[in-house]
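Please go over the structures that come below.
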Structure P
Amino acid sequence: MAPRVVSLVPSLTEAVAVSVPGALVGATDWCTHPAGLDVARVGGTKNPDVERILALAPDLVVANEEENRAPDLAALRAAGVEVLVTEVRSVEQGFAELARTLTACGAGSRPAWLVEAERVWAELPVPGVRRTAVVPVWRRPWMVLGRDTFAGDVLARLGVDHLWAGHAERYPRVALAELVAAAPDLVVLPDEPYRFTPDDGPDAFPGLPCAFVGGRHLTWYGPSLAEAPRVLAGALRAARR
């Protein structure tokens, strides 16, 4: 019998829901996949309702060291709930953490989508041409990808090197003038956590090609990993001024 699971991470919610049907009993308000997911909602990733989670009597809560706050996880543990916390800074680490999480949630074997995702990324050709990029993740203030991020590793494997990869912080605040002065080959604009759009983002980078990418393909580690290389490569090719 699968354990009762509450997920505090959208990508893990999708992974558990499609891999271990019936295990998931709760998820955050931001857990949008799979479509039509019918489980109790327990608040946001940064402000989950701990009492609501406890009322669901979960055997396991799955979380992430970056997306969720340590005090919330500590409160769950103090109440006697087992909490599994993932740490994902690269594609390979994402695969390992997915396998660990799904096993803990009752999966008897690696699901087909995970096997396919591992194959797709392993067979990804070495990019012939590399490009530099600025990758904002927030506006007002401007924040960009810095060191040691899953999204940065995803882009690097697709031939895009973001210019703040060597920064001491993982998501540094950088003045817009400095971002523009860096003269990247392109600007990669995701739709989460800040929702950049053709009308909100490119205006700050006049003359620079902008690639609009879905956050689910750039930052989620779950079933979307199987199609992420193809989808992201297409978006990067379509970068326009």
Structure Q
Amino acid sequence: MNWHGVWAIYRFEMARALRTLWQSLVTPVLTTSLYFIVFGGAIGSRMQAVDGVGYGSFIVPGLIMLSLLTQSIGNASIGIYFPKFTGTIYELLSAPVSAFEMVLGYVGAAATKSVVLGLVILATAALFVPLPIAHPGAMIGFLLLTSVAFSLFGFIIGIWAKGFEQLQFVPALLITPLTFLGGAFYSIDMLPEPWRTVSLFNPVVYLVSGFRWSFFDRGDVAVGVSLAVTAVFLVACMGVVAWIFRTGWRLKN
């Protein structure tokens, strides 16, 4: 294992985040705070509790997950897209760094930034509402697993994208709508049939439900199912990344 190569990629990506600290950290926190104020204030004044949990507290896991998904994808996709855009990807491919080590550096940095952002949003939300964490270990586990899985997904998008428009296509037109429709601001048990059943086909439902369970010991679906869906998505992304490096798809041409 070439740890020097992994560390060089990781340090470069983290330094890029520090150079754009306002965009990388402050802007998502402010945006999430606005979501919290608008939804928590406007809707929370009319909906006192959901499943016995105050509405202001109830939406916090969904807000964190919304930021986590979008930032994981954005950080990882930008990280690998720029070497393709500038042509330095060929230097990386010819360097004494394996595909696994390259992915470890880029995805590790993207996941680290997302986890830090999630914890900062969690600390910010705790200033507004009481926020018990019933299962701290599970909360950290879901945070890490989701960050790594969607950083891998973002890495795939960064390789697939041929322009900046395509980089924004999936987060803007797929991930954000799925998150809003995935129980981030409500329980899917509040939906009438057949919409509740339809919601179960949304993979984000399982991410939000599992993460919310770690806070309040309750979720829309069983925590084991949430964990399994997240793990399957992670393995699928790993398989796609392995295929990309084995075939050189959009890396060497």
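Before moving on, here are some points about what is shown:
- Distance in nm of label points 7 Å out along Cα→Cβ at positions 50 and 82 - structure with the largest value, from P, Q: Q
- Largest in distance in nm of label points 7 Å out along Cα→Cβ at positions 58 and 98 among the labelled structures P, Q is structure Q.
- If helix-only ellipticity at 222 nm (-39500 (n - 2.57) for each DSSP H run of 4 or more, over all residues; to 500) is computed and equals -9000, the structure in P, Q: P
- Mean projected area of the Cα convex hull in nm², for residues 138-225 alone from the coordinates reads 6.2; which among P, Q: Q
- Comparing relative contact order in percent (Cα under 8 Å, 6 or more apart) across structures P, Q, the highest value is found for Q.
- Distance in nm of label points 7 Å out along Cα→Cβ at positions 106 and 162 derived as 1.9 - corresponding label from P, Q: Q
- Source structure of the calculated read-out (FRET efficiency 1/(1 + (r/R0)^6) of positions 90 and 122 (r between Cβ atoms, R0 = 25 Å, to 0.05), 0.05) within P, Q: Q.
- For distance in nm of label points 7 Å out along Cα→Cβ at positions 178 and 210, the highest value in the series P, Q is held by structure P.
- If you line up P, Q by mean count of other Cβ atoms within 10 Å over residues 18-25, the top spot, with the largest value, goes to P.
Values quoted throughout were computed directly from the atomic coordinates according to the rules given, and no laboratory measurement underlies them. These figures come from a predicted structure and were not determined experimentally. Cβ atoms are built from the backbone, for glycine too; each structure is taken alone.
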